[in-house]
Structure I
Amino acid sequence: MTAPAPRSLSAFCPWAADEGVRIYLRPMGLLPADATVEAAVLPLAGGRFAFALVEVTVRTGWRIDRAVAPLSDVMAWARARGAGVVDALDRRLAALTRPRGAFAGVGLDRPRLMGIVNVTPDSFSDGGDFFDTGRAIAHGQALLDAGAEILDVGGESTRPGSTPVSPPEEAARVLPVIRHFVGKGAVVSVDTRHSSVMLSALGAGARIVNDISGLTGDPASLTIVAGAGAPVVLMHMQGEPGTMQQNPTYEDAALDVFDWLEGRVEACVAAGLPLDKIAVDPGIGFGKTLEHNVQILRHASLYHALGCAVLIGVSRKRFVAGLSGETAPKERVPGSIAAGLETASQGAQILRVHDVAETAQARAVWEAFHPAA
């Protein structure tokens, strides 16, 4: 249950220090990083944007209060509430403004493109197109030629209703492709939730582990990734691929996903992975309705408060058809690009896409309107 958004910070519900209150900050009205305005302005994640406005959200049990205010007003409000609130906001602001280092050697000075290589017979968007190793390699090369900075190689479909693949079969599918592109000097990510596949892929030269379970699906995953010091993408998923779309439920989708991802980031940091080796993905389409997906994407800048890179995967997903009319996955490219660029305009650093050439062209136009500082 969510309370109506208050008109001002002063209308927030009062709370006691022991009520398990959580405070969130979402940058609003993003400005060029070098903008000069007569207000307090902070850089967003060391990138091309800055912000002077934030949406403050306070979550107290079932109640959620929200207000949008200038940074100076928010800090004055925090000081009036006491040192605990000031400390909470300072931590959020430090995470929001912390410059992001390179991720697996890929600089985050512009939205980077992660090209998808599905070595599967049954992926929702291109099932069977690249199941053959040779065709998968040819496709991956075409993505690199089109502008992909990272190749994400997966051997198990995790579409809604999918059937799990055994780790040995998954490894047999992806390892030849990974080895080929590592030999070419490409930055390769392995898309897997199985620790044995992670270990084999890292041994074959993959630089990134991209796990739809956020390193929770296999008890050995976190140990393997942290032990290797491998950059990791932590994705949120409610439930399992086979059943995740049956009845996904959230109190507040954007905040619930944030809370879960924050726990996973903290677990990775505690295991020895620095923030610059962590990216978060809110998991569009994984245990979420159309309304949940839209809410999360509208609040994409919220996830910068986790202090690490934000990756967004919207390519060809069903929510695009839900908004634009039912179409086959390969006909959802324009809607996918629109959604991806909207999150880039909220500072997202990595876009995971099937259609690299089209997205690269759109990015070039987008960058003309959002030049780097």
Structure II
Amino acid sequence: MSEDTEAAPETQTLPLDAWHRERAARMVEFAGYWMPIQYTGEGGGIIPEHEWTRNHAGLFDVSHMGQLMVTGEGVEAALEAVLPIDLSTLKPGRIRYSLLLDDNGGVLDDLMVTNVTPPGGAAEYYLVVNGATKWDDIAHLREHLPDEVTLTHEEDRILLALQGPEAAAVLERLVPGVTQELVFMQGTAREWNGAMLGIGRSGYTGEDGFELSYPAERAAELADALVADERVRPVGLGARDSLRLEAGLPLYGHDMTPDTSPIEAGLTFGINKRRRSEGGFPGAERVQRELAQGPSRSWIGLAVDGRLPAREGAAVFAGDTQVGTVTSGGFSPTLGRPIAMAYVDAGYTAPDTALEIEVRGKRLLAKVAPTPFVPHRYHRGK
């Protein structure tokens, strides 16, 4: 190797890497980490794992994602300068979806923000960012946050997602009372086995579920305790993707990039009402313009005829004219048919609009369909 040739960065391992391999996980490289795409033992495989999560409880290792704590004097104003979020309406224990935008209104990442301010204490916020972008996100935030605000990357903690209709009953056995305390998009922290367990009622499957943050050095204790319950099985990236596709949830780097705006991507809900009118965040001019005039294209769902799935990059046509591109697609185990999501030009976004997708030289019939494809089952309380 010549002196001016850079070595490729080494793929990192998760704290639970050995735990996954002991359970016959097939590991793949994703976001710079070796991660389980599926399990090859009894009950394993993308479709069985998908269906298990829909009917019971799946355990996902998402420790590749970035867990950040933001604290210090003036932290609310500092975060509002870089995120289109209204922190005055985010009470302690509440979680909110938000976006990191560039100056042109392009999406740099999407993220979750939790107000973890202790009673009577100074304001603290916990952010979870995508694994593939976390180092860029950290650099961006450190560049744009003032010196009085401290950003701490909690590299010494794992993040597990327990998802499915039986997830609450499973967690209740480990942490009694917590599931009655929380509804969708609420969080808390409890001591479990002598260490603090962060618990948020959220997830990326469309099902009820929880995201659990715990010290990495004790990761196997928590994972073992969860899968000891017969209602829980470990689930890999393959089923995580098919579940989020059915739920109509975007994946950063595919359904949104710096080339897409949050309005095009249908993520207006990630920009709080006050911020839409007041602005004061990166890309506000474009966001406000597209809110007023409408975007030139929009992200939509597609129901695809036949059995052949349409994948990312496939061209979408109206007659002989290409009007869009697929960003995510695959076969839906729940619906028993292919589904996809795509950006299409304005004028082709109305429900039931007939379109065609080019796959392997063939045209597949498709029509615009509402998302989610499979209804969400989040626990929102009474």
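Quick note: the coordinates plus some simple rules give every number you see, no bench work behind them. Keep in mind that what you see is a predicted model, and the values were worked out from it rather than measured. Cβ atoms are built from the backbone, for glycine too; each structure is taken alone.
For the reader, a short list of remarks on this structure follows.
- When FRET efficiency 1/(1 + (r/R0)^6) of positions 92 and 260 (r between Cβ atoms, R0 = 30 Å, to 0.05) is computed for each of I, II, the largest belongs to: I
- Computed -6000 for helix-only ellipticity at 222 nm (-39500 (n - 2.57) for each DSSP H run of 4 or more, over all residues; to 500) - originating structure among I, II: II
- Origin of the value 23.9, where mean count of other Cβ atoms within 10 Å over residues 236-243 was derived from one of I, II: II
- Among candidates I, II, the computation of distance in nm of label points 7 Å out along Cα→Cβ at positions 52 and 116 that gave 2.9 used structure II.
- When mean count of other Cβ atoms within 10 Å over residues 20-27 is computed for each of I, II, the one that comes out at 19.8 is I.
- For 63, 44, 42 (Cα extents along the principal axes in Å, calculated) the corresponding structure among I, II: I
- Label whose coordinates, when distance in nm of label points 7 Å out along Cα→Cβ at positions 68 and 84 is calculated, return 1.8 (choices I, II): II
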